[in-house]
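FYI, it's all coordinate maths here, none of it is from the lab. Keep in mind the model is a prediction, meaning the values are calculated, not measured. Cβ atoms are built from the backbone, for glycine too; each structure is taken alone.
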Structure P
Amino acid sequence: MTSDTAHDQRIITQFTRWAAPFAALPVHAEADGMARTLSAVDAQPGDRVLDVACGPGIVACALAAQGARVTGIDLTPAMIAEAKARQSAEGLAGLDWQVGDATALPFADETFDRVVTRYSFHHLPEPVAALREMRRVCRAGGRVVVIDATPAADTQVAYDRMETLRDPSHTSALTLEQLRGIGRETGLVEAVIDHYALEAQLATLADARDMAALEAMFDEDISGGQDRIGVGAWRAGDGIRFRFPVSIIAWRRE
């Protein structure tokens, strides 16, 4: 499988620069979203779990705290360094970390009981290839879980424009129906579908150099009352706030 080297480098550049602030963002450890994630993964003590595109290890460490044996893999070495630091700070055992590509996972078939990825698919030029790899390394009867922002079909273009302004490693956020479709294409069987809204402060999620264009886009949405981006943006005392529309799909691997 051939990866998109230029896009991989954009991801590595973006997340090397953002590794420490990304790891510290409260939005990534938000309690309701994490509880829903852990419920969908449904890992039992001793289960072998793979966290694909694990970033700073937030989900991986939460699963390890429940007694799972977790491997986290990410394309960006700086993110793996943040994940190791989180593990050390939380005093957790049962974790292993690797640098690697979501579309070419370096594991044998049916190695894991659970395979999960969170907030990663919108960075991938080939999400179908990644989901196939996740299915391949999951045992029969196990679960494959994807958590990501899923804009509505009529706001997808504007949502992607906003995200690309904010983050040059963004490709496209799939709608829920598109995500369900690639699950069917990959031969997975739906077990859980859940949703939550993740509130965020714009100023914490983008570089200052991008803020003028982003604020103009959001201001047009807020003043026009049309919500064309699909995130219900509003102006608060600390600036622009909005809610990412997040979906969780857990599939059974037959």
Structure Q
Amino acid sequence: MKKALTILLLCSISVVASAGSGIKLEHADADVFDELSVIRGAGYFANYCLGCHGLKQIRYSRIGKDLKMNETQLRELIQFGDARIHETIQAAMTPGSAISAFGVSPPDLSLVVRSRGADWVYSYLKGFYDDPKRPFGVNNIVAPNVAMPNVLWELQGRQEPEFEAVDGKQEIVGLKAATHGRMKPREFDGAINDLVNFLAYVGEPSVLHRVPLGKYVIAFLLFLTYLFYRLKKEYWKDID
């Protein structure tokens, strides 16, 4: 039940976020209750995203509490350097250095899944392709001309666009593999799904407690409704 409610919520967010984009998003199997997946996603975030992107809305201590990890385990997974357990997660690169390197300060990703949707983030991370006209040699089919290198290319391999004539213009309609990465396509999809699950958890960590509690609240309300119905029948039984 809690898994179904979570998937419904994340899918509804994805529909809103992708409306009007013209890009058919791939489906992310979002499940923040898959604890092992969230932990794996935290590892991918630490190794491939944390250099530029922070998570200022959550503390290491909250992650440790929710994912049942002590500080030693956190330091092995995501809490690097001299970061303290009660601090929020800060990017390794300073905003000034990021602007010098990329021309823009990379955004904080605490709420990216809540604002964009799980499907959008999943499709975006899989959507990089070779484009020699761009500063880093890559572009993205979901977010054209984004100022971000493809940090996952070693895992995924390189991709190139497939073109098709649409209304007399050559437009990108899909991507195909140009080289192979360290992971097989199915493995890479799983890794990206883990990363999306972690970011979905960061966007609303309270969901791990709110959704399980919700079924008891609903059960109580149903019982209360039944009780009030029986009281009403008792009070009105002598009235024609």
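Assuming 19 is relative contact order in percent (Cα under 8 Å, 6 or more apart) as calculated from a single structure, say which of P, Q it is. Please list the in-between numbers first.
Working: P: 19; Q: 25.
Structure of origin is P.
With helix-only ellipticity at 222 nm (-39500 (n - 2.57) for each DSSP H run of 4 or more, over all residues; to 500) derived from the coordinates and found to be -15500, which of P, Q does the value describe? Show your work: numbers first, answer last.
Numbers: P: -12000; Q: -15500.
Here the read-out was taken from Q.
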- Which of P, Q yields 15.4 for mean count of other Cβ atoms within 10 Å over residues 143-150, as computed? Q
- If distance in nm of label points 7 Å out along Cα→Cβ at positions 111 and 167 is calculated for P, Q, the one returning 3.3 is structure Q
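If Cα Rg over 2.2 N^0.38 Å, for residues 47-102 alone computes to 1.19, which of P, Q did it come from? Show your work: numbers first, answer last.
Details: P: 0.96; Q: 1.19.
Source structure for this number: Q.
Which one of P, Q has Rg and Dmax of the Cα atoms in Å, as calculated from the coordinates, equal to 22.6, 85?
Numbers: P: 17.6, 53; Q: 22.6, 85.
Attributed to the structure labelled Q.
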